[in-house]
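Q: Take a look at these structures.
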Structure 1
């Protein structure tokens, strides 16, 4: 993913559009605007920007005039690294885009955590018992971490599509996943 693509992602509405298109399938700018409480002009503008960056594509038109948009089938992975041969300007641009995207994602996590804390004891017992918050230390080589991340994402993939009416017991849950290398402790 290049700097232009990373910049295209560094906007809260664009990340929401990608999320909804992934979970709910193809939609028009007007449908997405209604779903997200935005203007159709704003969703249309941001969809075109995502399209230029290769993050969304036009879907088959379902009626004559409206443009339908969809996510490409490939998994979208945001790279965490900056190429060693990047110029100073490109390095600064990539670091700024990373910081913006991570800020949006962490804010979304914090909003979900606050919401959960407000409702947790009002949920049915089966939902209270299903939730998990925790953290722990692990030790792994870089390749093992990559394999672990891929395995967790592969496992989560089947839960990322919104269920139809055939699965009314399935509710939306917020999934947060971070694997963050730490500096070794000094002994």
Structure 2
């Protein structure tokens, strides 16, 4: 099984974990960015990450409970595909329409009582898990848990059991008080 130190090395070697001056999704500024797309762009690495997540989940929860994988963000779709393939279950993708409504498109639906495992590439505080789990409950299905390649500054994932391959705790700053801004470091927005 892939260990956290091995995952940190993969993130570092692929430059998916970088240091600089970044505009974070929550509007604050930070010194670090983690971009799973720099790993997942390579099919063999994507397959390896999906298999590692499947192992991680099954180690503590078993496979029998999971009937589908639900990618909860666009960046988690490729990872979700590889995880679903490793567990031999179907993949769903939830997205938000311009109106703010959560939907599953392409005629795919959650089945009542279906047990789905949520997946995202990088779990951050700006992902609204309550909204997603409420959507699943309204579909009369059940969210079994959440799994991700990495999580940043997550203290809890609500009532959902969650697993990750790498945990980060990075400081961030209010833009008005950011020491990197005061030192005139250029601000970058990590590509999503």
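Every number in this text was worked out from the coordinates using simple rules, so none of it is lab data. Quick caveat: nothing in here was measured; it's all calculated off a predicted structure. Cβ atoms are built from the backbone, for glycine too; each structure is taken alone.
Q: Compare distance in nm of label points 7 Å out along Cα→Cβ at positions 104 and 136 across structures 1, 2 and report the one with the greatest value. Intermediate values should be presented prior to the final figure.
A: Working: 1: 3.3; 2: 1.1.
Sorting by distance in nm of label points 7 Å out along Cα→Cβ at positions 104 and 136 in descending order puts 1 first.
Q: Could you tell me which structure in 1, 2 was used to calculate distance in nm of label points 7 Å out along Cα→Cβ at positions 80 and 160 as 1.0?
A: Answer for the origin of the read-out: 2.
Q: Taking mean projected area of the Cα convex hull in nm² as the criterion, which structure among 1, 2 has the greatest value?
A: 1
Q: If we compute FRET efficiency 1/(1 + (r/R0)^6) of positions 88 and 120 (r between Cβ atoms, R0 = 35 Å, to 0.05) for structures 1, 2, which one ends up with the highest value?
A: Top value of FRET efficiency 1/(1 + (r/R0)^6) of positions 88 and 120 (r between Cβ atoms, R0 = 35 Å, to 0.05), among 1, 2, belongs to structure 2.
Q: A further question on this structure: Out of 1, 2, choose the structure whose coordinates give helix-only ellipticity at 222 nm (-39500 (n - 2.57) for each DSSP H run of 4 or more, over all residues; to 500) equal to -9000 when calculated. Display every interim value, and only then the final one.
A: Values: 1: -16000; 2: -9000.
Derived from 2, not from the others.
Q: Further, regarding this structure: If distance in nm of label points 7 Å out along Cα→Cβ at positions 16 and 176 comes out at 2.0 when worked out from the coordinates, which of 1, 2 was used?
A: 1
Q: When volume of the Cα convex hull per residue in Å³, for residues 72-111 alone is calculated, the result is 75; to which of the structures 1, 2 does this value belong?
A: Values: 1: 94; 2: 75.
Computed on structure 2.
Q: Figure out for me which of the structures 1, 2 the number 1.4 belongs to, where distance in nm of label points 7 Å out along Cα→Cβ at positions 56 and 168 was derived from the coordinates.
A: Structure of origin is 2.
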